[in-house]
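Have a look at these structures, which come just after this line.
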Structure I
Amino acid sequence: MFSGYIPVAESRSIFYWFVESQKSPKTDPVVLWTNGGPGCSGVSGFMTEQGPFRPTASGDLVLNPSAWNKVANMVFIEQPAGVGFSYTTVPMAYNDSQAAVDNAAFVRGFLERYAAFNESAFYITSESYGGHYMPTLAKELVTTRETCTTDQDCPGSYCLNDKTKTAPYHCHGGKGFTPNFKGFMVGNPLTYMPYRDYGQYGTYAGHNLLPQPLWDQYLKAGCRENDSSKACQSLMNKFDELTAGLDPYALDFPVCTTTQAAGRHERHTLLKAIGKGSYFPQSYTPCDTDWATTYLNREDVQKALGVRGNVTWSQCSDTVSNAYSQTDVVAPMMPIYQFLIDGAYDLSILVYSGDDDSICATLGTQQWIWGLGYPVDSSWSPWEMDGQVSGYHVSFSHANKTALHFATVHGAGHMVPATRPAQSLEVLKKYLDGTW
C-alpha cells in the first residue's frame, strides 16, 4: 500500500491511497475510484465499500473478502481538493469542469510517480455523483490525448503501441503522457435530475411504500414529466414523510441507529445537492462510516498515511458541497455519453445499478440509458452468481465498436459494494475481463 498527495495545481493537491492487486500487480489493470457527493471522500469507499479492509466498532480493521484489489490495482482518491485529506490553499470554484481537469492532472501525476504502471490498462470508477465525475473525466482524458505514429512525435515520452490497434497511437511516458485509458464504470449514477426524481418516487410506489390514491394523484398531476408545480411538491413532501424511517439509499436494509448517525452523512450530502434481514449480507454494518471516521481521525493512523498537518477527517465536505455549482448538479449527462460513444474512442462503458436504491434508482437510470437510442447488441437477460439470479444485463452496439453496457445488481442499494459486496466484485470482474 502507498498513500500521499499528487499536486494538481500550484495551490492544491489530491490525497490518494493506492493498494496493489492481490492477484498480479504487474499485469492487472489500474482502477481509480472516487466517491460522489459532490464533496465525498474516496477513502470512505476504501473503508466502507470495496477497499481491502473494513472498520469495526472496537477500532480494529478486518479483511474484506470482496475487496476490488483481488483483481485490480486500486487507487482511491479524495477529490475535489478540500475533501478529506486533500487540500487547497486558496478559495476555489467547484464545478464539473474543474473536477475533470484536476482529476486528469491527478491521473497523469500518479502514473508519473508510479511509472511501473503507466502502460497498464487504466479504468476509472465511481458511484452516485460519479455520474457526473466519470463521463466528464473520460471526456477530458480522451480529448487531451496526444496522438502519434512514432517516438519522434512525442518529445520527452514515447509512442505507445499496445499491438491491439492501428495507428495513430498515443504518446506515453514522461511528463504529460496519456494513460492507457480503456473506459469507465459507474454505479447508481446521478445523470439527469427529472429522471432521478421520478425514479425515486416510482421506486417507492413499486415497493408499495405509498398508498395508491396518492400515487395516482402524482401521475394525474403530470409530476412524472414535470414535478415543479405546487401540487407535485406537496405530494413529494408527503412521500418523504411516509418514508422518513427508511434508508432511501438501501430501502430493504437496516439503518444506523446510533445517536450521531454519521454513517448517513454522505446520504445527507447528496440529498442536499439534489434539493432533497436474512436477505442482507451477514457482514452488513450500517454504522461502519462512524467507525471509519473514528479510525481515520486517530493520530497514529494519519501519521502512517502521511497526512499533511492535523486534519479532522469527515466522509463528506459541507464546504465543497455547499459551494458546488448547482447548474452543474442539474445538468444532463446524456450528451457526454453520446459524445464518448459516437466519437470512436474505443472505450468500454458499464453503468451498473443496485435495484434497492431510490436516490439514483434503477427506474430513473433505465429512462435515460434506453433513451440514448443505441441498438441492442445482447438482449436483457439475467446474470447469476452461485446459482442465484443476481441481476440483469443488456448491452448496446455502435458502429465504431465502443461498448455500452447496463447491469442491475439485485437487492443492492446505492452503495453496491457495501450492500452486496460479493456481487459487486463479480460485476467488476465481468467488466474487466470483457464478459460485459
Structure II
Amino acid sequence: MAVWSIINKSEGLSNKRIDSERYKPQYTENEYLLRNIPHKKLKYYINDISGGATPRGAKYSLSGIPFIRVQNIKENYSDLTDVVYIHESIHNGELFRSQIKEEDVLLTITGVSYGNSTVAHKKMLPANMNQHSVRISLKNALLPEFLSTFFVSKYGKLQSDSRVTGDTRPALTYSEISNIIIPDIIIENQLKIKDIVIKATGLRILSQELYNQAIDLLEQELGLDTIELNKRNNYITSNSICVNERIIDPKFHNPIYAKLSNHLEENFDTVELRKIADIEYGYMPMQDYETDSNKGIPLIRVTNITQQIEIKMDELKYIPNWVKIPTKKYVEKGDILVVQCGDTTGKVGYIYEDVKNHLFPSFCFSVKVKDNRINSLYLAALLKTKIMQILFDQTVMINTVRPNTTKPRFERLTIPILNAELQKTVSDLLIQSNKDKKESKRLLEEAKTRVEQLIEEAANKN
C-alpha cells in the first residue's frame, strides 16, 4: 500500500531537502510533536563542534594515545574493550583537532551506527577520535548527559534517521546535526538524568576493572612474564612429528608452543581439555532466518560474543520453530563458547544466565565442563589469558581463506588446574563484573525512558 506525506514547499526549501526519504510519515510526525512543545535547535546550545581525524601515516600500536573509533561509541556509553592506540610521537594539527575533552558529547556520524552517542569521562582520557565521529562541546543550558540520552531516545533517533544522507554509506552533516530539535527540559529534570547516566558510567567502569583484575590474577599465577619468548626465524622439527601430527605447517612446529606447554606441565597439574569438558560444533543454518521472534529459535552468533567473555543477548537471529535441531546445539548456563573460524578465532564467551532454547552458531565450539575440579567461569577466563591464547593459536591453521581450528586439535589443548580458592576468586570477580554491567545497562534504559516520558508529558500539555 502506498504511503505519502504532504509538506509545504517552504519546508522543503528551508531543509534544503526535497527527497521523499526525508519526509516519511514517522519523521514528520516526530518533528511535528517536537515543534509543538517548547524547544530550540541544537546549534543554540553548541559551544563547539568538530570532527575527528586519522593522522597521516598513523599506525595502531599496543600503547600510546587511545583512539576512539565508531565501534567504541555505543548507545549512551563507551566500550573500550577493543580500543586501539596511536603512538604518542604522532602529533600534528589533525590529531590536535580530534582531541577529546571531558564532558564532550561524542556522536557517530557515518556508517550503520550513526546516531550513537556517549559522554567523554576522565577514565577514557587523554584520547582522540577518528573522522567518523564528532565531538560536541555544550553551553551550560544543556547538560551533556541529557543530550547523549536524547540522541539515543526514540525522538532523537527518528531525527537522525530523517536527516541522514547517502545510500551506500549513511552520513550526518554538521548542518543537519546543528538543526536537530531539542526539547526545553528544566535543569532539575536534566540533573536527574545526569545522575542516572553518571551512576551507569561508574558501574561500567567498575565492571571493566573487575574483569581486568580477574584476568590479571590468572596471568600473574600462570607466570608468562617469567618465560623468555625469543622470536626465531628458523627452527627444526623431525619427520616423525610431522607424520604423527599430520601437519607440516611450519607455524605448528614453532618451539615456543612446546616451551609454554612444558612451563605449564612443570608448574601445575595439567590435563587435556577433552578430559575435563565435552566439545561440540555449533549449528549451521540451512534455511532463511525467521523475522518474527515469536516464531523462531534464538541463535547466538559470533558477533554476540564480547571481548569481556559475555554474550550480548540483543540483535539475535532466529531459526524457524519447525526446524528439528539436536539438543546438543543448545546452550545452557555455564557453557563456554569459543570461536573456531574466522577473523575472531579464539574469542571466548560465557553463558551467565540460564538461557532457555538458545542455539550457538557454526564457526564456534561449545565447551561443557564435566570435571568437578574445574569452575567453568574460571576456565572461560583461563582461555582468554595470553598464554592460553598463544597455545590455542598453535591449533589454528590457514588452510583456506580464513584461519580455523578443528575439534580434535582444540580438545588436546593443555589446561592447568589451579587451586580451587583461586578459581573461586576469579569466578566471583567475573560474576560481580557481569552484574555491574547489567545494572549499568538497566540504568541507561531508565534514563532513556525518562527522557521520552518528559517529552511526552510536555506534548500532552499542549
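Each reported figure results from applying straightforward, stated rules to the coordinates on display, with no laboratory input. Computed from a predicted model, the values in this text were never measured in an experiment. Cβ atoms are built from the backbone, for glycine too; each structure is taken alone.
Tabulated data for the structure shown
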{"read-out": "Label whose coordinates, when log10 I(q)/I(0) by the Debye sum over Cα atoms at q = 0.09, 0.11, 0.16, 0.18 Å⁻¹, for residues 65-224 alone is calculated, return -0.45, -0.62, -0.99, -1.14 (choices I, II)", "value": "I"}
{"read-out": "Label whose coordinates, when FRET efficiency 1/(1 + (r/R0)^6) of positions 129 and 321 (r between Cβ atoms, R0 = 30 Å, to 0.05) is calculated, return 1.00 (choices I, II)", "value": "I"}
{"read-out": "Identity of the structure behind 46, 26, 22 (criterion: semi-axes √(5λ) of the Cα gyration tensor in Å, calculated), options I, II", "value": "II"}
{"read-out": "For FRET efficiency 1/(1 + (r/R0)^6) of positions 81 and 201 (r between Cβ atoms, R0 = 41 Å, to 0.05) computed as 0.70, the structure of I, II it came from", "value": "I"}
{"read-out": "Value 2.5, calculated as distance in nm of label points 7 Å out along Cα→Cβ at positions 113 and 393, assigned to which of I, II", "value": "II"}
{"read-out": "At a computed -11500 (helix-only ellipticity at 222 nm (-39500 (n - 2.57) for each DSSP H run of 4 or more, over all residues; to 500)), which of I, II", "value": "II"}
{"read-out": "If distance in nm of label points 7 Å out along Cα→Cβ at positions 49 and 353 is computed and equals 1.7, the structure in I, II", "value": "I"}
